[in-house]
Structure 1
Amino acid sequence: MNHSPNLRPATASRSTALKGRVRVPGDKSISHRSLMLGGLAAGETRVTGLLEGEDVIRTASAMRAMGAQIDRQDGVWIIQGAGNGCLLEPVEPLDFGNAGTGVRLTMGLVGSYDMKTSFIGDASLSKRPMGRVLDPLRQIGTQILEAAPGDRLPLTMRGPVRPVPITYRVPMASAQVKSAVLLAGLNAPGITTVIEPVMTRDHTEKMLAGFGAAIEVETDADGVRHIRLEGRGKLTGQTIAVPGDPSSAAFPLVAALLVPGSDILIENALMNPTRTGLILTLQEMGADIEIQNERSEGGEGVADLRVRHSQLKGVTVPPERAPTMIDEYPVLAVAAAFAEGETVMLGLEELRVKESDRLAAVARGLELNCVDCTEGETTLSVRGRPGGKGYGRAQAGGAVETHLDHRIAMAFLVMGLAAEHPVSVDDCGIIATSFPEFMDLMGSLGAEIRTAETAGAGA
């Protein structure tokens, strides 16, 4: 498939107060896992609130290619699983487009099957390292038959005839690596153990337990988590309500904090403690974020967030917080640009291997729009200017390079809503991978965002 993008530039301009209530699309992490585990389970799984972005649709297509029946009826995704251990060898390469979570977790899922599986993706995904997932899979017995240099896509693997359960200590804070090993362990005999020194988002563990897997999690005296999974057990179909994605909620949330007079309500946001680092950090900066109607749905905490315009101040964000907000640093950097004083973000090495070198992309975008910042190897320091005076470069024709990274595009469009001058990005089409409703949702709140099409239509 040809993945050459047709870029769709967009420009955001200083907006009047944002008002209203919105509900962001379903959490991407939970959506991927719902399709995978539903596709493995015996019986029927019904999923409401699934994120219908391009990344998640790629995972649905991959599971269909391996024997799961997946249909959408009146907004409900109905999955008839193939059964644990019963996936079929796909006839064609599995095309994951831009979906890093989808491809890495699926590599784990099929890595313990005695079959050949090929993976392809777009230009951005093809640059991302897969070795962090392939290293433990090789220990299980997986062979990498073909791969681009550096264990990158396009890639073909073959699982072992007799997979070996392993004990694997995750060398970096990565929920994707942890999850890939656990998913591989589903089709391996005996106990697969993952040792996690730094806790990352725990949706895989929770959902495996919900589907009936024999899994236990222990935390030792040093805070190290030991996750043990018994392989080749039966998974049973479930009913899942996917809560709103906090990584998507971050964009209207920060926009409301920055645009004077704003007062919005974001409904049904996931409040899993492994995902709320941005809210904690913004509250430390002085953000007026009121957590309302806290409740539990499907084993996950959710709440409504009332957000009002706030005067922010700079803080130091400790490195240990990074796993709880790894996808939110681009929009946090934008918030920091409007805060009084300096915000220092530490422990950002994982940003180097996201959809883009996200750390470099954020720094270049800030500099282009006249923000004073310093990029370190694993750090970013932003010296803010309350009110955004002098920010923005769209009038000079400068557009932020998104590098096929949806979060870079959304973060800098949020910046334009509060900057003195408009802010442009070179592509907003990539936003559809995770948040296809972004433009409409932000527009419903009063945000001034224009694409070439809407500008041409006089909208």
Structure 2
Amino acid sequence: MKLFNTFSRKLEELHPITGKTARVYSCGPTVYNYAHIGNLRAYVFTDTLARSLAYLGYGVRHAMNITDVGHLTSDADEGEDKLDTAAKRARKDPLEIARAYEQAFFSDIQTLNIKKPAHIKRATQTIKDQLAIIKLLEKKGYTYKTTKAVYFDISIFRNYGLLSGQKLDQKKTLSRDELVEDPNKKHPQDFALWMFTVGKHTHHILRWPSPWGEGFPGWHIECSAISRKLLGQPFDIHTGGVDHIGVHHENEIAQSTAAFGTPLARIWMHNEHLLVDNAKMSKSLGNVYTLADIIKKHIDPLALRYFCLQAHYRSLLNFTWEGLEAAQTALEELRKFMGTTFVKNADSKIQPSQTKVEPRIKKYKSDFRATISADLNTPQALAVAWQLVKDASIPLEDRQKLMLEFDKVFGLGLSAYQTKVIPPAIKRLLRDRALARSNAQFMQADGLRNKIKSLGYSIDDAPEGTYLCYYESQTSTSRP
């Protein structure tokens, strides 16, 4: 399997560090609000990655953090703690807020058929681990203390900026002086490892004792602590959004490598942004949508998953309601395909040769594996799947079986729409219709077709027989 490594800026063959098991860490949600569809695209990507690895025969150890403290309104060290701010606004305990939005997040990913990572830790569960890394960094001379925080000194870490490709002097030029709230920082890009409960953070609700003073951890240190605790260091793959490259992931690399003398991860993978009507999502534009907004429009949430699969994870994806509705139409066609049964004509002499079918099936399997092995090319994988749907040279049951295999990667829940047993009443109507057609009683046959349709089945006649499909309402929002 070849994956694009942001760090090396090239495709690299995946060779797990330990045996055949890929250890994957994904940056998790900051649980101060509901996840929007841009956030959810990232988790569709990481789930597709984990599913693809498993499909290709790798073991997968997938870990994720939950940020329930320390993420400020700026990705650097400025602004208020997002969770603390939400708690004060709601006049609730921060952890009460965090648990409610954490549950909402897990509900959303379940609705999108995203498998929950087996290994999850909250930032507040690993304070001791974070403090241990800061102590080690201090011992090695990578930190300094001001009245406001303990900082990581990036000037001492020689390779700072390799992930983003920005040199230190470029970062100085790009820094806005008005955002530097601690005048005692040596460099604007030095980042906080531990924030003290002073100044604007005096009344910060979540706080812990530390060797340097009472306070709370910076945002970046939690991922270094949690990934190491759950996966070891180095591990195989680190995922996140492209917005994490320049600050969060750069800082993770610096502190983890400085503390332990080894790389944090071998391969860094980043999904691109989701735009809305070709614009960045923002509250001022009123285009920040959640999964609940999709359901309110009577669109199946899994249509969003299909919509995301239509674009490569490293490509910008432009969300429109029309595009989502088109994705739902395509998803429903796949469901109808899975719900179709073939009823052979009694006098049909058409019988596909299995010796001719097997090589075609193998070719589809090979093509599908090739697409997902090439840096998760899900648009091309969908193209292979649609070719399979339309390939009448392969018996329907064989095509459906192979589609279920492909869906182990797509995660569209197609098994819930598999061919159901034809009720005896429908079988009788089909026999009566076939007899009417053979006797050229076409008006009677049409009447029977309409009768069958009223019971929820569609009919497609072909020379070799009849394709009977049980279909559901197009506005169904039930999750398989």
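Every read-out reported here was derived from the displayed coordinates using simple, explicitly stated rules and does not represent laboratory data. Since the structure is predicted, the reported quantities are computational estimates derived from the model, not experimental observations. Cβ atoms are built from the backbone, for glycine too; each structure is taken alone.
Here are the numbers for the structure shown:
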{"item": "Top of 1, 2 by distance in nm of label points 7 Å out along Cα→Cβ at positions 239 and 383, largest first", "result": "1"}
{"item": "Identity of the structure behind -8500 (criterion: helix-only ellipticity at 222 nm (-39500 (n - 2.57) for each DSSP H run of 4 or more, over all residues; to 500), calculated), options 1, 2", "result": "1"}
{"item": "If distance in nm of label points 7 Å out along Cα→Cβ at positions 103 and 127 is computed and equals 1.3, the structure in 1, 2", "result": "1"}
{"item": "Identity of the structure behind 0.97 (criterion: Rg/Rh (Cα atoms, Kirkwood Rh), calculated), options 1, 2", "result": "1"}
{"item": "For distance in nm of label points 7 Å out along Cα→Cβ at positions 23 and 231 computed as 4.1, the structure of 1, 2 it came from", "result": "1"}
